[in-house]
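Asks: What follows is a set of structures for review.
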Structure 1
Amino acid sequence: MGWALVVLVCATAPLIGRLILMVDKDVGLRLVDVRGVLADVSVAALSLALVGGLVSVRRFWARIAALVVLLALVIVSFAMFEFVSLFDSLYALSHSGYLADSTFLGGSVRHLQHPILFVVMIVGAVIAVALAQTPAGRGWWSGLGVVFAASVLGQVVLPISHEHDEWRQRHALQANLSVLRVSTASSTARTLSGDVREVFRSDLDGERWVGPLDGRPNVILVMIEAASGVYLPSIAAAASVQSDTTMRKLDALAKDHILFTHVVAHQRQTNRGEYAVLCGDYPKLVTDQSKMTEQVYGNARRCLPSLFKDAGYVTAYIQSAPLGFMLKDQFMQKAGFDELIGDPWFRKSYARTDWGVDDKAFFEQALPRILELHRAEQPFFATLLTVGTHHPYTFPESVARGGVSSREARAFSWADEAVDEFLAQLKQDGVLRDTVVIVTSDESAGTSQASNPSERLLSQSWSFALVMLPEVEVKRIDALHGHVDLALSVADLLGMEAHAKTFIGRSMFRRYDTPRRLFGGNTYARKVIMWEPTGGAVYCDEGFRACTRAVSKGPFGPVTDVETPSARTRMLVEEVARLTRSGRPDMTGSPRMALLSEERVRVPAEDGKKLILGGQYLRVPAGTVVRVDFDLEVLGDPTATVDLHQDVFMDGYLVFERKGIRLDGGDRWRLSYSFGAPAASDHLVVQLYARTIAGQATELRFHQSSLSMTRETVRSKEPTIIRDVIEGP
């Protein structure tokens, strides 16, 4: 009986975790899963042979060694299950270093998803080894050899597929063999786990060079859309790089304050960059549904606005773009902002696009609200995001070219003037006497004047940070920092660091003895990048099949040479990229998600076609039915008429469209439909546009705007209209 129990434990330890994962994630059985089962069988057979050999020795130490082997199989198999559940990637031996971390122990190890099953397997392993007798007969060993050989042969016949997750095709022990080989050959004594742990920790070990500030100063955070450090002429000149796009006034202002010249923008796209800045966490470094989107329908991470709110600050988020785009109306509320101001709030403009008003009009109209916040009794934290430097670039066509021809350069020149005037007005009105101002970007557009592709790629992660303190300090910091550092840095500057332990990175207001690695991604180029402490950078494609080391004079160039990095370096980049994935499940296990939090939206006639919502970029698993529901009515002037256009795209392809829907004042439109997703999609976008075609303006009242996903058998992706009704007043 004892040996039969050993066989049962060896067989079920890896297979039961795989079965639970497939059920939990609702993945359909594919050929790759057969390969995964064969991988489990080969590991189980090898473990069984090792346990059997040790039991045959008939010594106490051998029996203990057999127990260690069996327990290791159970623990590693469950670790693989737990890790895949969280991160969708295989557990690696490098993660065992986290067992020495009290935070990890308290936050992860004590919260197993199936603790009873784990305990049963552990107890079963102990009893099995205690009762096990030597397996009798040569035939038993021959049979085990045949099983092992057949499972290995099956894995050779069924090659690894890069189209499916690795956990479905391999066992964690197999995935770690390459790590073990590299670690053995490496001359360094540091383990991969130590390197990884450094990336994700909150590091306040440096020596302060400023702060904590007295009192409770206000904080204004300004993010200039897509601005790059290379746009500040003094930074570009010092780095020996060029850019036709410049922000000369901001550069001149920086000479009188604190300027961080080399700041990594960790991803392209605003929702990824803003997340890193506000939440002190890496965005996903590979192309995937953004963490900002996931926090809308899941549990939200504690972000900087929440820290300020808990400290008694009033918090406000101001942007000129529609708040419904990228679900910011909901994310920013979860992040801790009390007040959200978006596109409808800005009536005046020198130029306007679907993204909103130009940057000068934005700052001019945001200023009165900032002054109101400043006059109030409570301190405030305000975040402002511009949009005029986003394609198609918003500025009056009458703006002088100033020697530049590109629309991008002219847009940044207009933004440069706008932010300079805004900051000057804040100073004139006395706001800067008790306010910290930070000017940075959400992402970086980089420079098109790079001398080679490597340099161009790196420039697209190059941001900066200008910091203005109530008691003016002049300093230029050339050390490499990242947007991920900003939340921790602001908390540290204001003496709130004890409440900022969830933020990772280093404080920009401390000196550190040693440099560190920083990481970034470029979802447009499909690259993952690591900046090395010794200088230069390593970048890999998102499949991590090809990596390149850029040898450069600075973090972002100029690049003088390229070479192939070591296998260990490639694995480190891949490991960090995988750990930046939140592991949050898709929406199929979540309640219905609102597409818009605003109940009423004003649509002025002069705005033309107005984007009400869009840019969700949701992940849709294969075998999912998506349902969309709208219920809206037109308020206000009964003679007003609005033209509505609603559509859905998956991976760039039109799935559903209703256009030319005209509603008069008092009319109500109810629209519900569903469609299937036979194949997985990474980019589901639901959009609604409105245009007032009669009257001065219309106001839309949303009774419902929601989306849900359910797992069902999907045979077609053709949409099914559930309801499409227009009712009069």
Structure 2
Amino acid sequence: MRTERAQMHIGPDIVAVMVGVAVEGPYSYRVPEGARVERGSIVAVPLGPRLILGVVWGKPKDNIAHNRLRDIAHVYEVPPLSEELLKLVDWVARYTLAAPGQVLRGVLRSPEALDAPRPVIAYRRTGHEPEKLTPARLRVLDTLMDDMAWPRPALIGASGVSASVIDGLERAGAVEKLEMPPPPVVLKPDPDGNPSKLSAEQNQALEQILALDAHAFGVALLDGVTGGGKTEVFFEAVADTLRAGRQALILLPEIALTNTFIDRFTKRFETRPAEWHSDMTPAQRAKVWRGVLDGTVRALVGARSALFLPFRELGLLVLDEEHDGAYKQSDGFTYHARDMAIVRANLAGARVILSSATPSVESRNNANQGRYAHVRLTSRFAEAAMPDVTAVDMRTDGPEKGEWIAPTLARAVFAALDRGEQALLFLNRRGYAPLTLCRACGHQYQCPDCSAWMVEHRFRGVLMCHHCGHEMRTPKSCGECGEVDSLVAVGPGVERVAEEAAARFPDARRVLLSTDMGSHAQLRERFAEIERGEYDLIIGTQLVSKGHHFEKLSVVGVLDADLGLAHGDPRAAEKTFQILTQVAGRAGRASRHGKAFLQTYHPDHPVMKAMVSGDREAFYAQELHARAAGGMPPFGRLAALIVSANEQQGAMTYARQLLSAAPMAEGVRLFGPADAPVAMIRGRHRVRLLAQSGRDFDLSGYMRFWLERAEKVRGDLKVQVDIDPMSFM
């Protein structure tokens, strides 16, 4: 909850400043005479030979002689960061074992926002007529007849003149130049703008959410079927938050989802929300960052990093598709945006809505235990029916050799196309084929920097590593034996499916959707074209599995439903169930009845049986039982150490030293060290250690104590800590 901010009335004085680099604690600096700072003030301070951004953290703990300290170089004229954001930085650092300065860098990631915004140059009439009145000058004065001030670019455009004409009128005294404050990033959304007409079930769900105190912490799991109208429900919760004078943050897992979502938000609130994602320019991010801090931004839609924006009146956090793995940050310091959103909301006294058709097992367990309000939507919006799901047994009904689309699925696609409907072929594997080998000598193309096969991307004519991005032109001859035209593709990728679809359904208007088939802007345009009915047959990867509403889509085919089950990942069943449910849920979302076909070699697997029967409750019950029996999350805790080095022996030797330094503690089990499943990435060999404990054990504290006891990392060694790992690669 909020606490009163400590005020610092500065004489000369000394303050502790946390700098935005990977340091463990704040440094002490003198406050220059006449300057005023408080906890949360953003400053520039000297660190070595350079100036660096930092935040006043409080009073220093150590007594350091005044004359040994350096002065704060600059105090930025922006509101201080909120107390809850500073506490969030400390909390995330303690929990993830990241340096506090490293977490703070995520807050201060838009330094351009700290400079005063440039004023807008505008002009208005003075009433004085110039001696010389040309047609161009007359057009400018006619445009300014309303006595309103016009920004310079708008005036030039509306009058159809050059800038020199306006400059001449200014010299003649006919117009005067004004400096106006820049316009807000976005207009304030209208909570009463265009509310959706909710069904009785949606209204009941909204009432459950609004029953959470608008000014206190609370979490609701909005657990609704695909196409159930979850977005409309949480939009009304956003409206309630705006009416209460607080800010709302909506997180999405994928940038590609934003366009459709932004359009829906704009229709509901009659203006666009602010956005925050990696496609934005530094100038755009600076405007949004400052707007969030000064409160002019009331609602924002963004990726996981938006969690660290400087909201001062945060009242609601929504995580759409809360189960999605994209919410896990794996570079830099590792964190899960879902978990950190709950921490931030707790500090801010805000509500949280976790929305999903396939909630994470952790969230379902929290709802089952009463920690979260469990809000259900059991039927589709506008009385649309759930799709029928069929498991296509590839052992008895598989395709011909060299083909990937089974006869049953092919017939369903033909029927949908004949009815003027859309069909989707889904394979969660980018590229043309996952393996390329020489049929003369058996040579297999492997990435030179990773222990992974090079994936053929035939449409671009390259072999690519999906771990490090290394690519090479597809060779015409084998690099090992020199045989010409001997390379063959092994296994299907989505491009290979598109090739087969072109041969099987030549009259269909086809589109291929994959993250490597265009920019985010191009992908968003493809989605808009699909929604307008400009394509009949969609071939895609995970990109198409969530957040899209294609009214004409009636048939979905999953070409390899077993793909996610092939890995030794404790979460494999959960992840597979989620993605199959999401992609099947694209079918039949309007008046058309939907059908989904899962091509599988394991039709009796619990995931496939749950999909066909539609008994999601049985799947969650079985998964929770298995997790509890194994002491796995959410009934236990995990933490991983990933040791990497230029040589495998160096990584393994240090990992063994780490293991020998591990403190003895009841209730903690250690596994490893062992080579990671992907044992080398970007030329660095990787060795993993895994710690498992009970749910109530302070595993972060244990890991911190362990690393403090261990021999210091030297040379090319690196150790990454992953608290609550989601992937075991």
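Values quoted throughout were computed directly from the atomic coordinates according to the rules given, and no laboratory measurement underlies them. Only a predicted model underlies this, so the values are computations on that prediction, with no experimental measurement involved. Cβ atoms are built from the backbone, for glycine too; each structure is taken alone.
Asks: From 1, 2, which structure was distance in nm of label points 7 Å out along Cα→Cβ at positions 80 and 392 = 6.3 calculated on?
Replies: Traced to structure 2.
Asks: Could you figure out which one of 1, 2 the value -9000 for helix-only ellipticity at 222 nm (-39500 (n - 2.57) for each DSSP H run of 4 or more, over all residues; to 500) was computed from?
Replies: Derived from the structure labelled 2.
Asks: In terms of distance in nm of label points 7 Å out along Cα→Cβ at positions 272 and 688, which of structures 1, 2 is highest?
Replies: When distance in nm of label points 7 Å out along Cα→Cβ at positions 272 and 688 is calculated for 1, 2, structure 2 comes out on top.
Asks: For which of 1, 2 does relative contact order in percent (Cα under 8 Å, 6 or more apart), calculated from the coordinates, equal 15?
Replies: Corresponding structure: 1.
Asks: I've got another one for you. Which one of 1, 2 has mean count of other Cβ atoms within 10 Å over residues 624-631, as calculated from the coordinates, equal to 20.9?
Replies: Of the structures listed, the value fits 1.
Asks: If distance in nm of label points 7 Å out along Cα→Cβ at positions 120 and 304 is computed to be 3.7, which of 1, 2 is the source?
Replies: Label of the originating structure: 2.
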